[in-house]
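Structures are listed in the sections that come next.
Coordinate-derived values only; no laboratory data. For clarity, every value in this text was computed on a predicted model and none was experimentally measured. Cβ atoms are built from the backbone, for glycine too; each structure is taken alone.
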Structure 1
Amino acid sequence: MRNRPDYLAHGALALGVVLFALPVWLVLAGSTQDSNAIARGDLSLLPGSSGLSVYWRVLTRGTMGTEPVWHMLLISLGMALAIAVGKIVISVLSAYAVVFFRFPLRQAAFWLIFITLMLPVEVRIIPTYTVMADFGLINRFNGLWIPLIASATATLLFRQVFVAIPDELVEAARMDGAGPLRFLRDIVLPVSAANIAALFVILFVYGWNQYLWPLLVATNPNLDTIVIGIVKMIGVETQTDWAAVMATAVLALLPPVIVVVLMQRWFVAGLVEGEK
């Protein structure tokens, strides 16, 4: 009985793969077809005769008055890395302070951080924009990621990891003469490595897909992210170069996919340890 294949599970898995893969395949096939045919609704499941020349064109020249795609990819990559690394650094330090230090209003500070989970970016976007304007960060690359590097969710997750560290280990490190920074470097960070890797993948994809904040804070075309660039490429429907749009969408998929594939082992390990 145990060796019999579970046809229902395999069928559900195959259906899920088709549902997820079919739209991606349509975009990939459409990038090789004629834009006028796509605009008429004649999108074929088979690749067209145009080949992959459109990829080089959008990478180097862009389309519909947009920046070259390589430049938008670079802006998105820098923003996503800055958001992911910034969130992890701030969350690790804040959770470390809340768990291992004793100071007045420690629990109040934690709950203030926790309460911000109820305030999505859209709710505080106007005061955040005002603060960025006061600091002169509008239409600056720093303005794309600085307001997004604080994360109550990541702080909560790291707090749960740090709380699980045995008190005996903390006392042993203290008796060994380890100071706070050494304890963080030699004990806490290695223990949290898998969780950091898993969180990095999630936060990188989060930063890569940002749309509302970059749209508001950066009106300079030189700061367009790849997501903003795709929206600008669509423009007027009758004048849209759909092959170029689909080729850009395929290129926009590659960096997150590469990050997930390269860090898959650590990502899964971090999720499993997080459940424990």
Structure 2
Amino acid sequence: MRRLRRQPNWPAHLILLGGVVLFVFPVYLAFVGSSQDLGTVSRGEMGLRPGPYLTENFTQAWVTGTGERIRGAPVRAMVRNSFIMGMVVAIGKIAISLLSAFAVVFFRFPLRMFFFWGIFVTLMLPVEVRIIPTYKVVSDLGMVNTFAGLTIPLIASATATLLFRQFFLTVPDELVDAAKVDGAGPMRFFWSILLPISTTTIASLFVILFIYGWNQYLWPLLVTTSQGMETVVIGITKMIGTGESLVDWPIIMATSLLAMLPPVAVIIAMQRWFVRGLVETEK
């Protein structure tokens, strides 16, 4: 029997292409602006073709973070700080959420559901609501302007705990009983069975939580007091400043493009697991 060829859905392809152009065009303009000199960008004569200062501007932003009108921190230092913050926040949230969900689902102890709903209620308390008492605690512990103060207050995650709990509830009781028959203790069951079947969920959450940590603005703004501890989001904001006459747009655009590379690299590297973790029906 001859197999029928599926006709392409051109309207859907055109809509997707239009969406790609809509999102990519501002990034391309930033790339063009990062290759121009300050005078060309300030006069509005940038055009759509890259200029001759691409290598110079990117090198200047990466090594020194300074331009004709700004004196910022090197992008390499800010990217390092943001990368450490994103990794620690993502890994910390996943580790704590895995253990919390494991305890709530597979152990029977007094007030078990009370503690779970206590965690769940914190979903209604964003960072901005609890930021003053959190800063007070961090300050009293001497963690201001440190990586510990930058990351530890953001590690707890009610969302990840809820997602892991819902996934663990789908684990068949027969699997738990089989592990007990084989002599596996709670932690052996956790490491050898639960973790391997949770890899796609962990991967999808890691991408989301890494970007969450990378994009943090308000908390790093409060807890960092020196240029050496600034994250890239804070650095870009300070480069822009408050007056247009003090803005060195080519350096800022180069910094913005460099700041996009680590999150994009994480998404590309984990794309397959990220999509599987979002679309698998049993989750």
Structure 3
Amino acid sequence: MCKAFSAIVTKSKKVYWQVGLDSHDKLVEKFKKDKELKDDKLPPENTFARIEITPPDGNYFNFKQKWQYQIDEKVKPSWLDISYEKLCIDALKLWQKEICKKVDYKALAKPIYPFKIIPPKKITTRHLKLLVKWVSVRDSVWASVWASVWASVRASVKASVGASIRASVRDSVWDSVGASVWASVGASVKDSVGDSVWASVWDSVGAYSGTFFPKIKKWEYCSKVKEKGYPFKSAVKLWKMGLVPSYSSLDNKWRLHGGTKAEVLYEGTIKEIKKAIKETK
């Protein structure tokens, strides 16, 4: 299966690639005007070669590591020497610059883990208002927030990113913060853990994931959301304050978790939360 970065290099030292196209066959089809791409000679005299250059750890945003150059041919062309590798590496660098126009790789390289942030000493009206906003937005999304984010990525940057990059971002968010946040909240509310708790935490992870794609203007399943700009920014603001909301249908309560052990810093039904906000005015 083709992976990014995929390229075609010809005997005359032309390198063909396009952001979003991981398939060698599609690259050949796109640039078929080049006579060398007709591939009418048998190996090892064929006039072009399929090349892949991929990160060894699967992280497409770790540019500091040495990526692996691979010849994706059963028989290596007789003319394909080390000089062609340098040409392909140069093309890779251009490809990386294009990818970074669509994905905030600097933020992705240093993800924010909310439970490493010192949480507020006291939950105030400011935090509760953000929570109410998040509940409202979450209720207005047709599907889960996670589904909304990744449907938006597929719809908005599919052609300019490609499946390999989207999968890499998802995996990176999960490995760096998602799994830990999930486990920490689960341990904090172990007596009331249910599908609703997992779904609410997963939505916060999804909301944070969307921030790595700042160029997206239209977010899927959000037509009913009354929020300017990024529709899930209320959850992101809480995240950056060291707070992660969870909801349990067992007691109909929302909770704000914070600190190294994801302690419950506040809990209440949405009705109780709104009442608390009103009483502080």
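Supply the structure label, taken from 1, 2, 3, corresponding to distance in nm of label points 7 Å out along Cα→Cβ at positions 73 and 145 with the calculated value 5.0. Answer by label: 3.
Using FRET efficiency 1/(1 + (r/R0)^6) of positions 137 and 201 (r between Cβ atoms, R0 = 30 Å, to 0.05) for the comparison, can you identify which of 1, 2, 3 gives the largest number? Present the calculation step by step, with values, prior to reporting the outcome.
Numbers: 1: 0.65; 2: 0.45; 3: 1.00.
Across 1, 2, 3, FRET efficiency 1/(1 + (r/R0)^6) of positions 137 and 201 (r between Cβ atoms, R0 = 30 Å, to 0.05) peaks for 3.
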